[in-house]
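Next up: some structures, all given as structure tokens.
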Structure P
Amino acid sequence: MQSQASKVFAWVASRIGEEQTTYGVVVVNSSEQAIYDVEVRVTDAYESERRPIQLTILPPGAYYLGESTEAYAWEFASRLRSFEDEIRPVTKSRKRRIVGMAFRDSSNLTWVRDVEGLLARA
């Protein structure tokens with residue numbers, strides 16, 4: 001039951017451009033089927049929780065969503081390999097981090113990951 005859910009995760013990333021570094025989130029579904037009703041909760045450089053990332057469906061693959069000042073607070077999800085810029089995981093920040101994640105798998109079971117990345121049924 002947990003096999004698809006264990007293949008879904010997210011991390012904060014920086015996009016290293018020629019002129020500036022920007023931040024965002026990589027969301028990965030390494031299973032063979034789509035997941036649904038995805039919500040990823042993220043904190044910013046001030047440890048404040050940003051508006052959650054909300055996706056109706058996430059096909060298999062790795063996707064990057066950049067931080068945005070627009071209404072939804074996040075850019076559209078784009079395949080990770082579609083960027084020429086380097087996208088690097090943020091591994092040492094205690095401020096910029098994933099504080100929670102929830103999604104529904106192809107068996108209609110809802111799962112959550114906590115701030116430590118632990119997976120549990122909702």
Structure Q
Amino acid sequence: MSDLTEIKSLSQEERIQYAIKAVLTSGLRPNGQFVLSLRQAAITYEVPRSTLTDRFKGRDTRKDSHLKEQKLSPAQEDVLVVWLKVMARRGVPLTRATLQLYASEIAGSPVGETWVSR
């Protein structure tokens with residue numbers, strides 16, 4: 001993955017993954033450091049050095065880091081969406097209270113009163 005036009009066509013997340021892989025596969029110097037530095041990889045793959053360093057150390061992406069804060073997992077959200085579509089096809093009007101109750105059942109814990117409007 002050295003062609004500059006190929007690199008530019010990738011999303012930032014893909015470039016970060018390629019940069020990490022490049023550093024890890026570059027080999028080690030006698031002093032234990034990687035041959036390809038994070039700084040060099042950040043320049044080559046056109047990603048912020050600080051972001052690459054954080055991700056190299058194991059920090060989650062923004063998207064993944066907020067999953068723990070969500071009441072419903074992505075799979076649970078999908079279940080809720082399917083149910084909403086079924087109810088809409090049947091012409092069943094839904095209130096906020098009904099939606100809140102069903103979401104709470106899916107989540108296994110109560111969702112807040114303002115959850116529906118978020």
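Only the coordinates and a few stated rules stand behind these numbers; no lab work does. Here the structure is a predicted model, which means the values were calculated and not measured. Cβ atoms are built from the backbone, for glycine too; each structure is taken alone.
Quick check: 0 is what I get for helix-only ellipticity at 222 nm (-39500 (n - 2.57) for each DSSP H run of 4 or more, over all residues; to 500), calculated from one of P, Q. Which structure matches? Answer by label: P. Work out which structure the value 1.1 belongs to, where distance in nm of label points 7 Å out along Cα→Cβ at positions 41 and 73 was derived from one of P, Q. Clearly, the read-out refers to P. Among candidates P, Q, the computation of mean projected area of the Cα convex hull in nm² that gave 11.0 used structure Q. With distance in nm of label points 7 Å out along Cα→Cβ at positions 17 and 97 computed over the structures P, Q, the top value is the one for Q, the highest of the group.
A value of 18.4 was computed for mean count of other Cβ atoms within 10 Å over residues 25-32; which of P, Q is the source structure? It was calculated from structure P.
Any idea which of P, Q comes out highest on FRET efficiency 1/(1 + (r/R0)^6) of positions 9 and 81 (r between Cβ atoms, R0 = 35 Å, to 0.05)?
By FRET efficiency 1/(1 + (r/R0)^6) of positions 9 and 81 (r between Cβ atoms, R0 = 35 Å, to 0.05), the leading structure of P, Q is P.
Highest-scoring entry among P, Q, by distance in nm of label points 7 Å out along Cα→Cβ at positions 57 and 105, is Q. Given 28 as the derived value for relative contact order in percent (Cα under 8 Å, 6 or more apart), which of the supplied structures P, Q does it correspond to? Only structure P yields this read-out.
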